[in-house]
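Structures are listed in the sections that come next.
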Structure I
Amino acid sequence: MDRFGLGDTTGWGVSPRGAGYLFGSDVVAQFNAANDIDMICRAHQLVMEGYKWHFNETVLTVWSAPNYCYRCGNVAAILELDEHLQKDFIIFEAAPQETRGIPSKKPVADYFL
């Protein structure tokens, strides 16, 4: 099994992190067939290359936060689909440190107090 929980496993399994489940290629094939889709596009999991295919391109993980937490050194990606559903990935890096602005501090609204 790979570190994404999307490796050579079959069926369902409990995540070793204790949150969520792992699933195998058979689960993906059943889900895609039942829903008449070709692939699942997912996010919310760090991918150093910005995107990563799994299970013979039936599952795609896209990560769009470059240099996550200012320490991971990863690139990010955006998936674009054209009118024929052709895929194009835009890969980008974090903005250089000197170009990042400091967010302005706004007073906390009364309804939060």
Structure II
Amino acid sequence: MALEAISKIQQAESTAKDILEKAVENSKQIISDAQVKGNEEYHAIIEDATEKAKKMKEDALNKGNEESQPTLAKGDEEVKNIINTSKEKIDLAINLVIERIVKFNGNS
């Protein structure tokens, strides 16, 4: 009977050891899986954030270009007006400047 009890204790210890080894192996696998999943989620979040930042940058650039169009058009129109200034107006402006210079220096 004592041998039978010792045998059952040894079997219980062996079973407990097997259960413990499986639990350790299982926990290592769970940790490994969690690390893989964590890395995958991290990369997905970074990729998503990068895409959102790229889109925000493009949207801001497009909005800036859109909002600047009236100012650019007005500037282009003013440049055209300056370029198209008639020869008569230029001659008149030159004569006015010369006249003021001559009067200012007293050489009439």
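Of the structures labelled I, II, one was used to calculate helix-only ellipticity at 222 nm (-39500 (n - 2.57) for each DSSP H run of 4 or more, over all residues; to 500), giving -2500. Name it. Provide the component values of the computation, followed by the final result.
Values: I: -2500; II: -35000.
For helix-only ellipticity at 222 nm (-39500 (n - 2.57) for each DSSP H run of 4 or more, over all residues; to 500), the value -2500 is produced by structure I.
Structures I, II were compared on Rg/Rh (Cα atoms, Kirkwood Rh), and the highest value belongs to II. Using distance in nm of label points 7 Å out along Cα→Cβ at positions 63 and 79 as the calculated read-out, with 2.7 as its value, let me know the right label among I, II. So the calculation was done on II.
Here, each number is a calculation from the coordinates, and none is a lab measurement. Quick caveat: nothing in here was measured; it's all calculated off a predicted structure. Cβ atoms are built from the backbone, for glycine too; each structure is taken alone.
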